[in-house]
1. Of the structures labelled P, Q, which one yields 17.5, 64 when Rg and Dmax of the Cα atoms in Å is computed from its coordinates?
2. Work out relative contact order in percent (Cα under 8 Å, 6 or more apart) for each of structures P, Q, then name the structure with the largest result.
3. Looking at structures P, Q, which one was helix-only ellipticity at 222 nm (-39500 (n - 2.57) for each DSSP H run of 4 or more, over all residues; to 500) calculated from, given that it came out as -27500?
4. Work out which structure the value 0.15 belongs to, where FRET efficiency 1/(1 + (r/R0)^6) of positions 31 and 79 (r between Cβ atoms, R0 = 30 Å, to 0.05) was derived from one of P, Q.
5. Can you rank P, Q by FRET efficiency 1/(1 + (r/R0)^6) of positions 7 and 63 (r between Cβ atoms, R0 = 35 Å, to 0.05) and just name the one with the largest value?
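Please treat every number below as a calculation from the coordinates, not as lab data. Remember, it's a predicted structure, so these values are computed and weren't measured experimentally. Cβ atoms are built from the backbone, for glycine too; each structure is taken alone.
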Structure P
Amino acid sequence: MITGHRYQFEQRCRERGYTLDEVRACIVSEDGDTVTVDETHPAYPRAKPAKGPSLLQKAANFAASAAAHVAAGMPRASEEEVARRFAICQGCEFFDGKACTKCGCPIVREQAFVSKLSWANEKCPVGKWGPVDS
């Protein structure tokens with residue numbers, strides 16, 4: 001749930017390519033100019049995903065993360081942490097269904113070797129989740 005001034009929501013909607021009217025079904029409460037919206041509501045529109053980094057940039061991003069992971073001793077996140085991170089990514093405006101459009105990394109739970117979700121020392125490129133102790 002997010003709560004804020006109607007103007008803030010209108011601005012957020014415009015930035016993401018939709019209108020406040022399209023979010024109407026997701027509004028939980030309105031009190032004057034204060035609006036509370038349920039972002040997890042199935043009708044909540046998702047921002048149109050960005051194209052994402054080039055193939056070369058994706059490779060560079062992944063190589064840097066893999067090198068840092070190896071240098072840290074290849075720490076693994078718990079299954080609970082992987083599930084938590086995965087759920088956050090699924091609800092993110094930068095998730096295109098397969099990968100993160102910010103860093104380009106695949107978002108998969110099953111392939112721990114190629115998924116930053118399972119690497120305890122990794123963090124989300126937009127700060128939605130961070131490193132954990134393994």
Structure Q
Amino acid sequence: MADSKLDSKQVRPYIENISGATTACLFTMVQGNVLAIGLSHLYIAAQTGIFAGILAATVILFAKLKNRKLVSLLLAVVTAIVDYFVHPGMFGSVATEAIVTGAAAGLLSYIISFGFSKIRKNQDKSAISDDDLSS
């Protein structure tokens with residue numbers, strides 16, 4: 001059945017990568033001090049997250065990447081590049097903050113995908129158990 005609804009498997013990479021890159025940029029910009037987060041930080045982090053997330057997710061979908069490590073590495077590299085061009089670094093050399101942001105986005109992506117895979121495995125196991133009970 002072909003309908004106009006977006007497939008969740010196609011939308012998921014966009015949501016995960018945009019949120020991961022945005023979060024990494026936001027926390028790197030304020031160097032972990034959540035009390036320092038302001039609207040300007042949110043605006044800059046959203047720019048980085050949206051651009052990096054869309055680029056990474058598009059590559060992931062077209063290349064049909066499934067490997068968790070490759071997906072996280074791709075997001076890390078794309079986020080670092082986008083962050084470098086979106087705003088000047090706040091600490092270290094010109095590229096230091098962008099590199100740290102990219103590394104944080106990649107790590108966050110890996111941790112979250114690892115967690116989701118564990119949750120999905122548990123849900124699959126419980127679905128199988130429920131099917132066995134209903135038979």
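1. Numbers: P: 17.3, 53; Q: 17.5, 64.
So the calculation was done on Q.
2. Details: P: 20; Q: 26.
Greatest value across P, Q: structure Q.
3. Details: P: -10000; Q: -27500.
Matching structure: Q.
4. Values: P: 0.15; Q: 0.95.
Corresponding structure: P.
5. Values: P: 0.25; Q: 1.00.
Across P, Q, FRET efficiency 1/(1 + (r/R0)^6) of positions 7 and 63 (r between Cβ atoms, R0 = 35 Å, to 0.05) peaks for Q.
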